[in-house]
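There are structures below to look over.
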Structure I
Amino acid sequence: MIYVDKDGVSENKFKELLERTRKLSIEKFSGVKSTDPPAPIKFETEVFEMAKLASAGTAFNGHVIQKGIHAFPDIIAKKYFGAEVKMTTGNGWISTGNSVLETTRVKGVERIYLFFGKFGGGFDAKYRLYHECLYDVGVTHSPRYKINMLLKDGKTIFDKIGVDYETIRKELNPIAKFKEYYKKLLKEDEELWWIDQDEQTSVSPVIRSYRSLTDEEKEKYLTEVMILFPEIFGKKQAKFERPAAYLITAYNAVTSNLRDLFTAGGKVNMSVKNKTVNVSRILFELNARAKKIKEAIGKMEEEKLLDHWRVESIKTDRLGQWKELLASKSKWKRKGITAVDVFEDGLK
């Protein structure tokens, strides 16, 4: 972190400091090839040195220091203005920014600029108000802003979601606002895989194989999938794509044969309503887990059901609402027997 702690300097004066720093950085790096750029932390340190040099003869002179690498922003002026230093080896002005959560933001800093250096196609640098460059949100270990230094006015991610940056950054749970926006853009077979902000729901960064899950975890997953994704009882080709995403977010696991977990073994003859019917393996598994499904639905968080069922509200009769979803997704019928009948037979 680089910061300036002298009071009484206007934003225009800070922009003048950034402009002088920009010109010095262009002189410094004009001959540096994109194949041999400095490391990001080295670039930040160089910008710090140039900011110190640029502060000579100004109110900032003697008040520019570098402190740590994890604070946001990297440069702070007068405990109110700041600049975050970024770089790219490419010949463009797009990069990944900081976490949406801004948990390392320095207290008291209100106006932040992005100081961005590019090494591809000849070195150049730009600076611009931080929130004016943020056009989208991507995910690494947590949701992070995407940067475009050439972004047109009115095209920021905040314009898209209809909530300004200052409001978002002061939210207790800013991720929720973005989730709400992106959920509206999801196609039927798509699912958000972001991990929620709640630490109690966080998972290990290590991805496991489904085979390594305990028997209890496997059974819990299969039951939850039947509850949360009733489309698996339908005929669409993409019906297992959302369950695959859920396996990653909820269990930190992957498998190359998810469909086989529900369908392997072929068809089975079973008696339902005193009629012998030939059912698919997935309906047989539904029948076998009927009691677990009934119990789990009653205990499941309402928000979780809302997220995955994509309904406006959760009814008092959750099980009845789920059966309605099951009936709408599965058109299977034999001898007057439906998927709902197969489920209810398993409750006996």
Structure II
Amino acid sequence: MKALVKMYPERGAVLRGDLPVPEVRDGDVLIRVKKVAICGTDLHIYNWNAWAQGRIKPPLVFGHEMAGEVVEVGRGVKRIKVGDMVSAETHVPCGVCYQCLTGNAHICSNMKIVGVDIDGAFAEYILLPEVVVWRNEGGISLEVAALQEPLGSTFESVMVEDIAGKDVLVLGCGPMGLLAIAVARLGGAASVVATEINDYRRELALKMGADYVFNPLDKDVYSKVMDITKGKGVDAVIEMSGSPAALSFGLDVVTAGGRISLVGLFPGSIDVELTSKVIFKGVRLYGITGRKFYSTWFKMGNLLSSGRLDVIGKLITHRFELEDFEKAFDLMNTGNCGKIILTVS
């Protein structure tokens, strides 16, 4: 089969055509991949940044935001059948640790991540344990189905607390931030404010439903946000940028008793003035990673099949064949895109 492989500990990847199709084992599902979206994690692996250098062990087939068709199932598989159109929960749990046994499999102590710790979806075929295979229903398109993995993380970050009638601030309008805007709008936010330095993505943020979008490098953004919220500050901050400056701004404008959801990955240790900005303000901090098994997926599936989240189709701005992966990653590096979809087969 063909597959995009991180062959060497350096920038780039290699498209190979000579890899064997994975052999199906008991409890496994073999999927013919149709569509894959490029994630920020994939970009880190492709660019070979410091995180990738410390985590990835080449050779590795990377990629994980996918949709495809089941072509074979192993013995013992009960929930999934040949012909099902599926997506993947990319956090593979062990099933026996404390977290797994107490309903927190999404933060399993022994978790393996598809396309990071085990071979991923930039390939014609991917082999996954049944526990992480999600059957898509309700006529969801393959492209949208491939976005459910990042949508789930975004859904948890926005909806970890009720936002109906509240003011929400999204920091960073990469694909995850753009999804957060759509979810906040769906959740009944009174206003959705966003910050983003890239001109292209500020325009896209408006299309996704943001009421106000500011360049954080401009002057008086703090005053503008306070004016929008009638001086009280925002009720919820969704931090998607991984920028220490953005987090500091979020701590400044969040209202006393508000909350901050942390999703963006920071480059290293950061200084946070906890006493005045968190403790005395009574601010709640949530670390968000992944989606819940499988309550988040049921919610997403219902919303997508009902048409209430059709706006996320606007997030897809570019499409390439897998063979044109270099063009796709070069574009991703510019930031002048939303979500990029690769067609595999």
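For the read-out mean count of other Cβ atoms within 10 Å over residues 265-272, a value of 13.1 was computed from one structure; give its label from I, II.
Among I, II, the structure yielding 13.1 for mean count of other Cβ atoms within 10 Å over residues 265-272 is I.
In terms of distance in nm of label points 7 Å out along Cα→Cβ at positions 185 and 305, which of structures I, II is highest? Each step should come with its number before you reach the end.
Values: I: 3.0; II: 2.4.
Checked I, II; max of distance in nm of label points 7 Å out along Cα→Cβ at positions 185 and 305 sits with I.
As an exercise: mean projected area of the Cα convex hull in nm², for residues 121-280 alone, calculated from one structure in I, II, equals 14.8. Which structure is it?
Values: I: 14.8; II: 11.7.
Going label by label, the one that fits is I.
Can you say which of I, II returns -11000 when helix-only ellipticity at 222 nm (-39500 (n - 2.57) for each DSSP H run of 4 or more, over all residues; to 500) is computed? Don't skip to the answer; put the middle values down first.
On the way: I: -11000; II: -7500.
Answer by label: I.
Out of I, II, which structure matches 3.5 when distance in nm of label points 7 Å out along Cα→Cβ at positions 177 and 217 is calculated? Working shown, then result.
Numbers: I: 3.5; II: 1.3.
Corresponding structure: I.
Out of I, II, which one gives 6, 25, 34, 24, 9, 2, 0 for P(r) over Cα pairs in 10 Å bins from 0, in percent as computed from the coordinates? Numbers along the way, then the final one.
Working: I: 5, 20, 23, 17, 13, 11, 7, 3, 1, 0; II: 6, 25, 34, 24, 9, 2, 0.
Traced to structure II.
Quick check on the output: 17 is relative contact order in percent (Cα under 8 Å, 6 or more apart), derived from one of I, II. Which one produced it?
Values: I: 12; II: 17.
It must be structure II, since only it matches.
Between I, II, which one scores greatest on distance in nm of label points 7 Å out along Cα→Cβ at positions 41 and 57?
On the way: I: 3.5; II: 1.7.
Biggest value here belongs to I.
We did not get these values from a lab; they are worked out from the coordinates using the rules stated. Not measured: the values here are computed from a predicted model. Cβ atoms are built from the backbone, for glycine too; each structure is taken alone.
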